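Participant: Below you'll find the structures, each written out as structure tokens.
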Structure I
Amino acid sequence: MAKNTDLYTSPLVERNASREMAELFGAQKKFSTWRRLWLELAKAQKKLGLNIKQSQLSQMVRHLDDIDFKKAARYEKKFRHDVMAHIHTFGDAAPKAAPIIHLGATSCYVGDNADLIIMREALQLITAKLAAVINLLSKFAKKHRSLATLGFTHYQPAQLTTVGKRATLWCYEFVMDLQEIEHRLETLPFRGVKGTTGTQASFLALFEGNHSKVKQLDKIVAAAFGFKKTCAVTGQTYQRKFDTLVVNTLASIAQSAHKFCNDIRLLANLKEIEEPFEKTQIGSSSMAYKRNPMRCERATALSRFVLSLASSPQMTASEQWLERTLDDSANKRVVIPEAFLAVDGILQILINVTGALVVYPKVIAARIAAELPFMATENILMAGVKAGGNRQELHEKIRLHSHAAAAQVKKLGKPNDLIGRLKADIAFSKVNFEKVLDPKSYIGRAPQQVDEFIRDIVTPLCRKYRKEFSKKVELNV
């Protein structure tokens, strides 16, 4: 069927997120989940003694997924109420069950519980992809654990580090995100069966004042959907703070992605590291030579979008009056899906990029060679003293030669000739310059830190996700 090109469609779905994530927030998933919630409520009510027939449950089971969306739309236009529209649509499909669908429940029984179910599944998808990014970055770090590179602070040349050690900095932030998302999954509750204002009064009436059965009903339905616990208390809705916590977790991933991708963009400018660039890829419509870091640029753009979304659930949660207001609904319908779709798209890009980063060791070495002479002056000074020189006299010579060399670089645009000047100075004739200028002498424990980080942090964390690492990621554009 041809796509309707007259209407706006979300770039998050068309260009960024995976199909599996987009389907989670589609109408079929949402409303079939509603029907399953109605079914499990009725099953639990029957189990606890209400007069619900097996034939009613069986008819519900047969129509969990065959949703007549056109009919539901007509009902919603009539009722101006989406839950009632789908109650009637389900009742038409399962007429025997129509009298007991939604028995004792409020709209948030299906709306809120379905949202929590879908968010949990979406978090699980995000977790697997995040673990894949961590795994790929750790492999990259291990491969380049000893490759010396110029470090930067304030984006100015600093002491040396290694390419692998720098990669662990990126990786560690994603590790923290994975730990946070695992905690969020572990603690995300089910709203449960709480009634109109959270008092369970309607269910207490159905079970003729039997508090034990009402409490069992809550637990049975939660367990049917794999939740270990329900909200301790609710108003009509689950606390919208849970949305804040979830979106904040997604925003944290976006923050880490933004930092990583910005670093790759900076390194691409230096021609030290690049994202993958395909044979037929065009960098610019006019400048044919360009190799723009478009994947990382797209990831940073999406990351900024997610970061901007984080404030919305906070404002929504703070605006809920007493037991609830409805000004949350329209906001949630946009913010929650789009935050997940955007982060899913970001992680798709990151898996693609981290799995095929291109490193240029000779460019890296050339940059070290240009800056190391200044950094090596203290070691040269120490070597000169050990060879019998006077510390103060050698220090003054290095100072003068350094200023002269800096003038060559800054004023004349010539290469740094400090080492040549020092070698030509008889005061440093006994210094082993080859040894003093070995970049490996300036990287400290960087290689060992890479090994320890992977062994102690990454490997234990990623062990449970190994099956996910073989899944292929295909970018839409």
Structure II
Amino acid sequence: MAVEWSSSAPEVLLTVDRDAPAPLRAQLELQLRDAIRAGRLAAGERMPSSRALAEHLGLSRGIVQECYEQLVAEGYLVSRPGSATRVASVSTRADERTEQPSAAPGGRVGPAGRVGPGSLPASAPRLVADFQAGLPDLGLVPREDWAWAVREACRTAPSAAFDYGDVLGDDGLREVLASYLRRVRATDASAARIMVCAGYQQGLTVVLQALAASGRRLVAVEDPGSVGTVTAAARSAHGDCVPVPVDAEGIDVEALDRTGARVVVVTPAHQWPTGVVLSPGRRHELLAWARRRDAVVVEDEYDSEFRYDREPVGSLQGLDPHRVVSIGTVSKSLAPALRLGWVVLPPSLVDPVAAVRRTVDRGTPTIDQLALAVLMESGRYDRHLRRMRAEYARRRQSLVAAVETHAPELRLTGLAAGFHAVAHLPDGSPEERVVARAREHGVGVEGMSRYRSTGATTPGQLVIGFGNTGPRAIAEGIGSIRSWL
């Protein structure tokens, strides 16, 4: 058990050298990491406040705050609303985290029936680096902002807000979402055509059940992609799923047409997991297919908030709101645990979806909806996204630099958005062997075969997530992989 010091600013032996070439913040970060690793600062111990430490060392408070934020991001420190910053337990550190179940967008698992690297016994060794894809940084969840929003929602909500409410969601949040999606994603959205849901899986399942009632029971999905997730949702609607190949321009629309499916689930802005963008030509082909076949396109907007090298790609739904269903969540932007998402529906699907939703539950918890609306309207949601874009961009650059330095044989693609990349293995490096050897050396990484309907291991590719992995762990993990390519 950590000692609970009575002082609000417990002292820590730290020094800074203003004549040294290393920046002051880097010196401070290095000393704190070393103190935590060596056990001088024990798990659970309270850190000095940023103001007290800045005064003690003669630094600006901003330098200390940035240092703490970085160490929180790496998992060395933890921060809780209304509480002091403390030393994290070893198991939560970004460079020593135990791997969690492998997931696709929105916390979705890979193809049904296939066991991924995350499916390990509790006694699995700690990892030097965990490149789990599809997971944001859980240490940078805006806890204080969310707690404030919940308090504000409870304080200002009328008594009627505590009733069951509309099965499609709170009117206020739906208005805020419609405005936000029009502004940020060029979506053709209105409050009347939005359903609030408990994350992507529920939203997709409800939509596919409503479509099955109209005779659209065969669902197509990108391959590689979230094959298992979509298959499970289609079968829950007494339908089935068929994979369609993806190439450098996105989903193969001619192959899609040959399947006979009248529903397709796509990730056009940043294809999961290859990272390709659906080309303008393919976009128009896909929408023409939907009109010709009287079909529906389900657009998964799983990480559209995070783009780096180019301007954001507008929502596919904005091009044809009568044929496209758009699903988004806060699982990447805030945290998967919040279980909040939304579905933008064509006018013809509003009533059928509402009817199905009534058979599933009475709606998403209203207080959480009100809190999200408050967070968005206050500007705190946008500010958090800006911070996270900068952080993920930094980690992305760390990954690129680590590959250039330690494993130049790897070719990276899919880096224009999100927080995962695809590493193309050189000839003679079997994917399954690299994944297994990485695991043996404490590096968690997934092969592309996990997301292929056939499980094929060629061409050999790795899906490398850097959302929940700090820069130091990225460098160490890539350095380890290099030794057995």
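Participant: One of I, II was used to calculate distance in nm of label points 7 Å out along Cα→Cβ at positions 293 and 453, giving 1.7; which? Could the numbers behind the result be given before it?
Facilitator: Details: I: 1.7; II: 1.1.
The correct label is I.
Participant: Using helix-only ellipticity at 222 nm (-39500 (n - 2.57) for each DSSP H run of 4 or more, over all residues; to 500) as the calculated read-out, with -19500 as its value, let me know the right label among I, II. It would help to have the intermediate numbers written out before the result.
Facilitator: Values: I: -19500; II: -12000.
Going through each structure in turn, the value belongs to I.
Participant: Something else now. Work out which structure the value 39, 29, 18 belongs to, where semi-axes √(5λ) of the Cα gyration tensor in Å was derived from one of I, II.
Facilitator: Working: I: 62, 23, 18; II: 39, 29, 18.
So the calculation was done on II.
Participant: Can you tell which of I, II yields 5.6 when distance in nm of label points 7 Å out along Cα→Cβ at positions 157 and 229 is derived from it?
Facilitator: The read-out comes from structure I.
Participant: Which structure, out of I, II, was distance in nm of label points 7 Å out along Cα→Cβ at positions 277 and 381 derived from, given a value of 4.2?
Facilitator: Working: I: 4.2; II: 2.4.
That value comes from structure I.
Since every read-out is calculated from the coordinates, none of them should be taken as a lab result. Everything quoted here is computed from the prediction, not taken from an experiment. Cβ atoms are built from the backbone, for glycine too; each structure is taken alone.
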